[in-house]
Structure 1
Amino acid sequence: MHAILFDRLTDTEFEAFCFDLLQALDFVNIDWRKGTGLSSSPADKGRDIVCQQLREDVDGTKHLETFVDCKHHTRGVPASELHNLLAWAQAERPRVALFVVSNFLSNSAKEHLEAYNKNNAPPFTIKYWEKPMLEKLTRKRLSLLRKHNLIDSPIRSVNAILRAEEEFFNRVWYDRHQGLMQSRREKWDKDILATARNAARRIEKKFGKKNLGPYTDFEWGMVSGKLSALRWVLGDDWDTLDS
């Protein structure tokens, strides 16, 4: 799991991250209530984001709407920061009022939410995602984290990419070689045929013959796609599959 570096973000940039995360988690009708195109704009009465995610309870009941308040704090979020979203949710009655927090809710804030639920019995569910939950939700979403400059996870070295390109070149060449071996060979130059057979034996020794196909159509597409992608990273055009 990667440590997320939220300190790099402004409040508005954190809201942009939350917007993209909700989209990645299959929320729909996501409305960022930013109000203006300025780098910093006030939320709409405590609602930073309004979105929907279809949920179905065991009895078949479906519900959609969620109000989200994004809290970007380097320290624990105080209870006073919770009032706007709770007041708006009490008035509008969404299914869920969700606080997305770049750090943690303070103990006083959590106690406030417990008391609020006990004393008001609100017609909505109060949830909060703190930093550990955000790290869990983005565990396999490195592109999202890199987009928002939230991790220092290194990109693979050129040497590692070259090694992978060589592997998939060999895999593609070997599969094509095996196909040619099943075709008419009497017209082939004997020296070329011997060179090709020696190359095939070297590849079999390196990767293991049982690991070199024959491939299903899906597997062949994956092998070819990986070679194309690796060559694109190294400067070739897309779909360069010469072997």
Structure 2
Amino acid sequence: MIDRILPGMGIRSNVGTMGACAVTMIVDGGNRILVDVGHFGNRDAMLSAMTSRGLKPEDIDIVVLTHIHWDHCLNVDLFEKSKILVGAEEFEKGNLTGYNDHHVENFRTMIKSMQFGKIGDGFQVSEHVKTLLTPGHSVGHISLSVQEQDGLAIISGDAIPNLRAYRRGIPDLIFHDFDEAKKSVRRIKDLKPAKIIPGHDGPFNDAGYLSRDDLNLIFRTEKEENLIVGLRNVVADKPEVLISSS
């Protein structure tokens, strides 16, 4: 069973990105596997979503980080009782922000203090879940294949962050290698998955979206009102924009 704990969104502004990555839980046999954990800005939302399912961080058996960019990994400290799995090359050569600095080393030190394991291509996470090495966006990016009753699902992280990247065959952002990024998209496509859960979009397959997510952007005005800009995907290719205040 795959459960989207938090949806992924591609949210950018003229002052930077909000980094809303997907947080996905797989329940396979007796294992609860969390794929990516978000960052401090969506920590409360993730914990609230878990609580609504009767879960606490200590109920998660395994955490798989697709890569160690900041928007996918910073909440990993919550999962001190879980096994933390990271691609071997990603752990050794990856970084949080696109740069190698002391923050990367501090993060690696923290991960090493946890129940940590480095993994590679084809690693069997659980009976129906295994890894796919999908580098390009980052040096050692890992995706997951999940064999469900109704077909193969791929949790693609930022190897395929959204539907448009799938269709053009290349992710939005590449921090490592253009050619490897293209090959990783092709590798996933060649598996002909029934469902792809990307890092920053709703789930889709080759025919298009399987579902789409609503988004509220909330701004505080000088009168202390909340100005809410809502995007409602009521029609697949024609999102509706709603503006309200509270």
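All of the numbers you see were taken from the coordinates with simple rules; none came from a lab. Since the structure is predicted, the reported quantities are computational estimates derived from the model, not experimental observations. Cβ atoms are built from the backbone, for glycine too; each structure is taken alone.
Matching task: 27, 22, 19 is the computed value of semi-axes √(5λ) of the Cα gyration tensor in Å. Pick the structure from 1, 2. Let's see the in-between values first.
Details: 1: 56, 20, 15; 2: 27, 22, 19.
The structure behind it is 2.
For percent of Cα pairs over 25 Å apart, for residues 83-218 alone, which of 1, 2 scores largest?
On the way: 1: 61; 2: 30.
The maximum falls on structure 1.
Out of 1, 2, choose the structure whose coordinates give helix-only ellipticity at 222 nm (-39500 (n - 2.57) for each DSSP H run of 4 or more, over all residues; to 500) equal to -14500 when calculated.
Source structure: 1.
As an exercise: FRET efficiency 1/(1 + (r/R0)^6) of positions 155 and 179 (r between Cβ atoms, R0 = 41 Å, to 0.05), calculated from one structure in 1, 2, equals 0.70. Which structure is it? Walk me through the intermediate numbers first.
Values: 1: 0.70; 2: 0.95.
The structure behind it is 1.
Once distance in nm of label points 7 Å out along Cα→Cβ at positions 19 and 99 is calculated for every structure in 1, 2, which label goes with the largest value? Write down the numbers at each step before the final one.
Values: 1: 2.4; 2: 1.4.
For this comparison of distance in nm of label points 7 Å out along Cα→Cβ at positions 19 and 99, the top structure is 1.
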